[in-house]
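Got some structures for you, see below.
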Structure 1
């Protein structure tokens, strides 16, 4: 049986976990508190720094010590942070998307493919989540720091996972209620032939699919916001649930494999009031570690700007 343990204090809304092999640390963001966090399991130390704007993800920049690509609302930027101090600075602004007061767009989840190209989606969340309009877009970043649009009419852009062996990309629009699959050409950074891969309602699973990762067997691990669980999905056979890991709080937001052998699953959660949903339990918003899963993840890919 897997073991689930709480390893950090509570965040407002933990998101975007990324395991950094070089420091053996987990980086993540606390969205409403505008913070980047670093958790080091070997010392059980949690450090954090506060930004001027909300970030939804944090990914190290390849070959650049203490530099990270983050979102800043509707913009993408490179920041510098040593992981310990309160000192943080913007190294460069990369690009941004148009926004307005009527439809305020911001970036949400992001991930790098195996070549280090960044994929990031946008959303415009309504106060009543169910009334959110499909105005988001999934982008990748090209060599000229320009955004390339791949999918539009997205409600709530979320989890991403890539399988180079099968040439597939998996993607989540949370309000669509499904994990979708695309054919994926890594070299040209193109996707096509979108189709539903796993639909939560078909198995009566409550909540919304959120962040996602992939293991070394090609299976998917999906956080369920409002569902108190992480799903293990078959990455080779559609609509197939392999396992469920129950988490002792409702707002499960994202997942990332970490640890020296990449066999520990780190799970971020939220502790916010969201519509009619209230924070559940004293561990709401904490990071959890799941061990004993009998599988391991793939190394997280850092961001390469000029790819």
Structure 2
């Protein structure tokens, strides 16, 4: 029982990070009908921004993390929307999908060639030691990661539901045409969504890189896990993305422990197939009917 509890908490910690990236998928889809298949690389890259600041510029860890988040907001949020999404979205969804896939490949190969093809150690935000809670040995680092991720998610939920800007963003997501008629600055709200997505990706990167190390290939697994989490939870619900991320993280961790680490990356794919077959709207998603 103690071992299962340890695995579940570790899975929740990883799943909360998946949820951060999955929320970005959901927000972009809701507000701009954008599916960003470079999301995994968006989670991979900020760790390298921080490593450049630490190892090349000699800046302290916390300042490097702050700079990584700000650079991510600029490049992966503002520049991504202006340079990639806006021109491609006018051509249709398929050209945008192809563009984000190509962008992901470019970022992945760029990180490998510019920094290193080898996995790089990344500092832990919390001390990496075991603590005993009711006789169960838990990782202090994993508990800290879980708490930070949940606090970020809670802060985002409060922002969306309790602030004027957050409600305007929700109105834009539900019906941009009506929101524009009511005076909501739709284009600005969409830009805010891209900025939030970049900030969430940066936070996910800084939290997961100490666990997986910082390596250029991280984006493949992280992007798949986040996409599956968004589908499993319900692609049209932020809270669904949260539930999906936590579920994928726990099942992934249990499968690695009790089945085989060799089949670990197949777990998200199996979940994806099962939900598409039996519950395509996801755990918390709503059915969308269309008249023909």
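Every number here is computed from the coordinates shown, using simple stated rules; none is lab data. Computed from a prediction, not measured in an experiment: that's the story for all the values here. Cβ atoms are built from the backbone, for glycine too; each structure is taken alone.
Points worth noting:
- When mean projected area of the Cα convex hull in nm² is computed for each of 1, 2, the largest belongs to: 2
- Entry that produces 57, 41, 31 once Cα extents along the principal axes in Å, for residues 58-225 alone is calculated, selected from 1, 2: 2
- Origin of the derived value 5.2 (distance in nm of label points 7 Å out along Cα→Cβ at positions 82 and 202; candidates 1, 2): 1
- Value 28.1, calculated as mean count of other Cβ atoms within 10 Å over residues 42-49, assigned to which of 1, 2: 2
- Relative contact order in percent (Cα under 8 Å, 6 or more apart) - highest-scoring structure of 1, 2: 2
- Looking across 1, 2, the calculation of distance in nm of label points 7 Å out along Cα→Cβ at positions 2 and 26 that yields 1.2 traces back to 1.
- Origin of the value 0, where helix-only ellipticity at 222 nm (-39500 (n - 2.57) for each DSSP H run of 4 or more, over all residues; to 500) was derived from one of 1, 2: 1
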